Each structure stands twice: as C-alpha cells, then as structure tokens.
Structure P
Amino acid sequence: MNTNTPAGQALQIRVYRELEDLQALQPAWEALLANYALATTFSTFEWLVSWWRSFGKNQKLMVVGFFDTGSSLVALAPLSLTRIRLAKTISLRLLRLMGDGSSDSDNLDLPVRAGFEERFAESLLHFLERERSSWDFVEFNTMPPQSPGANALLRLLGRKKWVAIEKQRPTSVILLPATWEEYLRELSSEDQKNLTRYARRLERRYEVRIRRCREESELPKCLEALFVHHQARWEAAGERGSFGSSERRSFYHELSRSLLGQGKLDLWVLELDGRVVAAQFGFRYGERVFQLQEGNDPKHASDRVGFLLRGHVMKELIAQGVRTYDFLGGAPGYKARWGAQADHYLDLRFARPFSAGATYLLAQDYAGRSKSWLRRNLPTAAWKTLHKINVGIRRVEGTTESPKSATEEGTAQDPKSMDGRQ
C-alpha cells in the first residue's frame, strides 16, 4: 500500500496493490457505500474481491482510496491494470474498473461521499498523471449515468483537454408496483392466461416445486443445474457458453456463499419430480433485485419452465417489497413483455493528450463512427456479408467473446443480456 497527498489537494490518497491489504479497508468501504445513494452489489467488497480471485490472475490491482483530513474514506476508485494486444508487436496498457473485462459485472462505479465530488476528480486525475508511466488509456465501463464521481471526472477531463470519449450502453429495468394484481394488469392478456395455463399443466404432469435457495448445502445442486442447463442451450447453438469457464464457475460458487450468508442471494429454482429444470441467479441490494443469469432445461422448453419461474419470482418479490427488478445490460427486447423499460449505462474512455493511448482511442472512435455509417448506408445483404467476414476474422484471431445467454422465449441477447449472460 502506498500513501501520498497530491500537492494543493485536501484528499489523501492510499493505493492498495495487494488483495490482502484490502481487508483492512473493508469496514470503511462498507460505510462509504451505506451512505452512497447509487450503491449496488457490483461496488461491494464481496463482489469485487470474489471477482478478482477468479479473474484477476493476469492483471495488476490498483485500488485507490481517497481520505479527508480526518482519515475518513470519502471516495473509492477500484482499478486494475491489464495489457491488450493490438498487433503481434504492439500492445497498450489498459486501466479499468476492477470487475470489468469478464462480462460479469454491471453498474461499476466510483462511489464518493456527497460534497467531495470535485476534489475526488481532481485527486484522481492528479494521481493518474503521476502514474502515467504505468498506463496508456483508461476505460470506465457500465457506470450509472447519474454517477456523481463519473460526472465530476468527465467535466474535469473537458477542462484539462484530455481525450475523452463518452458512450451509452443499453440497459433495462422493471419498476414493480405495490401488488401482484397491479403488475398482472401490465402484462398482455395472453401472458396472464399462460401463467395460469402452463402452471396447471405442469401440476397435472409432475410434482412441481419452486423455491429460493436458502441453505449452503443446497448451493451445489442449484448452481450445477444453472451451469448445465445454461451450457446445454448454448452448446446446442454451437457456442461456448459462459459456464464452460472454470473461473466463472468458481466465481459463482464463492460469490453465492458470501451473498447467501448475508441473505442477499436470489437463486431460484423450479423442480419437476425433484429435478431442477430451471434456475435464475440474481441478488438484491436494498429494494432492488439484479437478474444476472439463468438456465432452462431445453427438454422442457415446451413447458415454458423459465417463463413460469420468472412469473413466480416476480410475485414473490413484489410481496417482499422489492420495487426494482434490474435486467442489467441489454435493450429491453423480449424483456419488454415483463414491463422492462429502456435505460443506459455510461462508458467513459480517456487518455492524456498527445499520447499513444489518445491516438488509439481517437482511431477506435473514428472506426466505430465509420462502421455506423456503413451500417446505415449499405444494403442489408452487403452489411450482413461484411459483418460475417469481420466475425470470422475475429474468431481466427481469438478475439471474440462468447455470446450471452438467451431465454426459453428468445434467441441470443446482447452481451449483457439478463436471462443469462452467455
């Protein structure tokens, strides 16, 4: 851990470069989030440390704490360093939010105590300038657009004339009413009927049980069903699937034990004759539940087991006082049938002016705008052909990410889609 105070700044900076050092910061970390209105599970010590143990192997930790004159933690920038290869002999050093890069985390943020936003931004930028020899460009992805720390940083980057590129990433949420009856009225008449019709049909054929995992002894069975059913759907489509990764399985096991112990795990399963045929993995923070992954047995697709499980979960959550069901990343799409509304995250990329990182970001932005122009102006058939060629090249180079999950109702969704991320 390093400690220093930037000249002319009131905030003291402490840098934590080893996971063991973070243990001492945990109480202050939790106290900061307790008073931060935008806090979510994704900014917690439990999430980020569990994530790091599974995915941080080829990265360097750089968690930056900002303290006032009374040594109270007033802001936090959980960062990590990695290297990305642009060509055989060219690579750049990427500084990003801890938790980013594996397609598991959303709503990553820079939590800051109210009133300290501007000083936090100044201190962070001063720190980055001092550490400029260790990084080339910065990516802060999936931040809430209302993030006080992110917006203060964005304003400062503009004043300092750093290269900064701001983009939006789609998300979707359901704002739940006070009663199940009110929620039902928001669904189509067909879905209202199907919730009853398919439930009765299942009960005639099987012994049906729907439950939330509440005991650690139940975790292996519930998680394995999630992994297996999720993989089955993607492998049948010729894709890899998320849970082919031992790192991701390990992450889900560790995270589940931690969240379960705090009563924050929302892992629901639907069993037919004692066998789990549908599982939905989520967690809660306050009155908000985040839906992260799901897996449904393809053999029971005609029984609509995923559809019935979600309906049951919605009913239970409303009764428990949950007011927001967050599908996280991805456009509403099929989720609109459940009342999902479109929202967005903030992606912020920046670099020092006249640097290699700035050149890369500007070139990447230009390429992205050119791609958008081509998509708007090329005939559909020509665009699809060009896209297939590009995907083929990326697969040969080993740069493609596996698609996120689909539900029993649809096809593969956006990389951050919520009926399971691939």
Structure Q
Amino acid sequence: MSLYSLRRLVITLILLVAAAVLRPAAAGLDDVYLGLLDWGPYLILGIVALLCAYTGVARVFTAALTLLVVYYLIQSRLQVTLLATDALIVYTGISLALPLIMLLLFLQRERGLWNQHGALTFSMIPVLLLAGGLLRYFVTDPVLLHIINDWLAPKPVDGYILSVNSSLLFAAALAAGVYRLCRYDSEHDVAVLAALLFGYVMLVRFDRAEISTLMLGFAGLAMLVSMMLSIHDMAYRDDLTGLLGRRALNQRLKGLGRRYSIAMMDVDHFKKFNDTYGHDTGDEVLKMVAKHIAGITGGGTAYRYGGEEFCVVFPGRDPDYCKPFLEAVRATIEKYELVVRDSKNRPESRKEAKERRGRRARNRGNKAVSVTVSIGLAAPDDKHTDVEEVLKAADQALYKAKQKGRNCLVSGADKK
C-alpha cells in the first residue's frame, strides 16, 4: 500500500478544475449550442460504457451507467427548483444512491462483466431504481418530506446544496476509494473515484446553470482517460511485478540518443529458490525485487525483461554515473528479509489464523530468507554502437558478474 498511487488522480483533478472554470462560459452559450452541449454527457459516458463492455470491466461499466441514469433523471426531472416536492425527492434519491453505489463498487473485487459477478454488480442500478419507485408509490409525499427535512435537508449552509448526511456518505465512499487506490494502484479505481468526485461537486453546486452537463461530461472524459491508461498498462506492464514489460522496453530502446547506459539485473540462484520454496514464494521474491528496482534513482527506468531478469535504462548517462544508484539497489535487496510461510504449519481454520496474527514469524515456524542480484552494465562505445549490441554487452557483463561470484556489479567499461 503506497500513497504514491495517488499520482493517478492528477488528470482527474485537472479535469475537475477545468469543468468548474468552463461552466460559466458554457452557461452563456446560445440555446442552439446549449442543446448540443447537453448531449455531451450521453455521448462520452456511452463511449466509456461501450469500452468497458468490450474489455469486460464491470465496476467502471456500472459507474458509467450510474452517471448516465443520474444525468437522465436530472435532465428529465430536475429542471425546476428544489422547492418542488417531486424535484426534491428525486434530488435526495440521487444524493444517496450515487455515493452508495460507488462505495459498493470500492468494496468489491473486479471479476469481469460478462458473468454472474458482473450481472450482480450492475444490477445495483435497477434494484435501486425499483426501490426508489416503490418508495415513491407507497409512501406519501408528506412522510417523505418529513424524512428529508429531518435527515437529509438540502442547503445546510449558503452555497452548499448537499445535505450533511449525504455528504458523510460521500466522504465514506471517498475514503474507501482512496484506500483501494493506494492498495491496488489501479486505473479502474481512478475511474470510479472520478465518477464520485464529479458527482459530489455537481450535487454540492446544483443551483449553478449547466453544472450537471459540465461535471458529468468531464467525468466521462476522466473515466475515458483512465480506461485508456488501463488498456496501456495491460499492453505494456507486467502483471506480476507492475513494472513496464518487454514491449515497453523495445519501444524505449528505439528512442534512445547517442548517450545512455543499460543495466541487466538477474536474481541469483532463482531456480534453486523456486524448487526449494515453491513458485508462489518465487513470485513474491520477484515482486519484492521489482519494487526495489522500480525505486531506483538517478534517472533510471526499470523494466521486467523476462523470468527473473530485469533491465534498467539510463538515458543520457554514462556507466560511472549509474554505478552508485545500481549498487544502492543491489545492497538494499541483499539486506531485505522475506518471511517464507511454513506451509506444513498453516492454520486450518480462520479462527486459528486470527489468533496467530501478530505473533513473530519465528514463533510460527516461519523462515526469513534473503536473495541477491547480479548486475551487468554497458554503454555505447567503439565496439558497441547499436542499441542491440549495447544490450547484448550488458547481458555479457551480467554473465561475468555471475562468474565473479554473484551479488555484484560488472561494467563492460571496466578494465579487465
């Protein structure tokens, strides 16, 4: 879990500010242009929903569909003052349903759209619509207005339309969304957070002209950007480690100038480690190593080359400059201890597992192990002018580091 994942919200926040800044100008457009503008959220959110349907992403699909339904209700039922009974009831229903749906989306895993899990996910929308319709039909207006005035009264302060309790529900959903984003670092969570944030601002400033059109239209743009970035991650990032993969590396190598350094890194004795502790533990080792390599400084970018091998590219840097940063990563990995669970001594019940939590690893029969990495470093020279030749030279330097005893760095530029 890392707060670094919050960087993914930058584009969403920029678009949120842009929507707020552009709203007054949009409200001043001629009626003809306003009529066209009003169709914008339908178009953009529809594209997001279609993209999610194509890629099978249930949670973002549900968020986009929710905003579509909300926008339709606003356009058809809320183009009057909230002093009207029907408008106030619809507004209150939206102020409760929108954060509730987003909160539920944050509390569940992504399991795909075209299966029973996906059906259960987006069925929340018709269920809530049906519940709202039944409530509206069977409960009289005076009773509903009494509940609203007691618990969900709008405009608690001047300039703030959303009720206090609805605001608290939004805050709970936001906390759940931020926690999930920090834990899983997923663009899908950014898309759902965008739906929540834009929806919140819209409901808070609901008395402003064209607020729903601008906020939900830009919400669709933010969600579309997140989906495109998610597709990019699927194509260019390694699923296990989260690092950029071989395809991204090949693209980067094509754009390097004349001055650069390439480091190849390999986990020592990884096959033996896998055979001893199992592939699950081996995967944990790769994720740990990748996390440390991803944090390298000095301008280097980390990639997973394949298997237990990694690559770091330093554009515009020579080997002498890169060595201290690579050595720092090597030393950090060497010192890191990974706790290997004793599979023979695992608790059989959840109750026993809960009782064991908090005890030290040595008291549970677990074992702390560490791994090391070998590094080969190379840069263009008289013998290696092409990037493929430099990559091969870095691999040869890595092989020499293995021969030298492992857990060390060898540079192709070092004197023999």
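Overview of results
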{"read-out": "For FRET efficiency 1/(1 + (r/R0)^6) of positions 68 and 204 (r between Cβ atoms, R0 = 35 Å, to 0.05) computed as 0.05, the structure of P, Q it came from", "value": "P"}
{"read-out": "Which of P, Q yields -20000 [helix-only ellipticity at 222 nm (-39500 (n - 2.57) for each DSSP H run of 4 or more, over all residues; to 500), calculated]", "value": "Q"}
{"read-out": "Structure from which 88, 59, 39 was derived, Cα extents along the principal axes in Å, options P, Q", "value": "Q"}
{"read-out": "Which entry (P, Q) yields the derived value 25, 20, 4 for semi-axes √(5λ) of the Cα gyration tensor in Å, for residues 340-379 alone", "value": "P"}
{"read-out": "Which entry (P, Q) yields the derived value 1.1 for distance in nm of label points 7 Å out along Cα→Cβ at positions 28 and 76", "value": "P"}
{"read-out": "Answer label among P, Q for the case where relative contact order in percent (Cα under 8 Å, 6 or more apart), calculated from the coordinates, equals 15", "value": "Q"}
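Coordinate-derived values only; no laboratory data. On a predicted model such as this, the values are computed, not experimentally measured, just so you know. Cβ atoms are built from the backbone, for glycine too; each structure is taken alone.
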